[in-house]
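Given below, in the form of structure tokens, are the structures.
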Structure I
Amino acid sequence: MHMPVKNQEDIMLKTEEYLIETADRCIRLAREGRQLVERLEAISNELMAKAVEIDTNRDKNRKTVAEPGQTPAS
């Protein structure tokens, strides 16, 4: 027994709509993923800059604490 042509058309239309909606979702997710990567990279850069700032300040403090004529310990 074959499916009536109307039912086959309905199934094909629903399948087509599903595929288009899924493709659109994939594009949105890919864009969101790229934006997330950019934000994570920016956060990483900020954290690294803060770490360098802390390290630099620590080194400056060690040099000012050292007594004249004495080499600061590393």
Structure II
Amino acid sequence: MLKQELQELFDAMPKIVQEKLGPVMDNLLERAGDLDADGPDAPGYDEEYELIRKEVNKVKYLNDQWQIMNAQKNN
């Protein structure tokens, strides 16, 4: 569930962001897949979920910054 949500989010990002942050995104997808496999009743689920979401927020922030910089270049 979480892995699919992240995959859709990452796929919607521009190619350059995907290329630059690919290893980070791959790691997050792997961790999300493991978390999905363990299920919400697994010990440490909530903590790992929060850690993944924090990292995803960083990726989203970098994506937003790239889009701002790209928009300024085009104007």
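A short reminder: the numbers here are calculations on the coordinates, not readings from a lab. These figures come from a predicted structure and were not determined experimentally. Cβ atoms are built from the backbone, for glycine too; each structure is taken alone.
One of I, II was used to compute helix-only ellipticity at 222 nm (-39500 (n - 2.57) for each DSSP H run of 4 or more, over all residues; to 500), and the result was -28000. Which label is that? Before the final figure, lay out each step's value.
On the way: I: -31000; II: -28000.
Derived from II, not from the others.
Comparing Kirkwood radius over Cα pairs in Å across I, II, which is largest?
Working: I: 18.4; II: 13.2.
Largest value of Kirkwood radius over Cα pairs in Å: I.
Comparing I, II, where is distance in nm of label points 7 Å out along Cα→Cβ at positions 8 and 56 highest?
That would be structure I.
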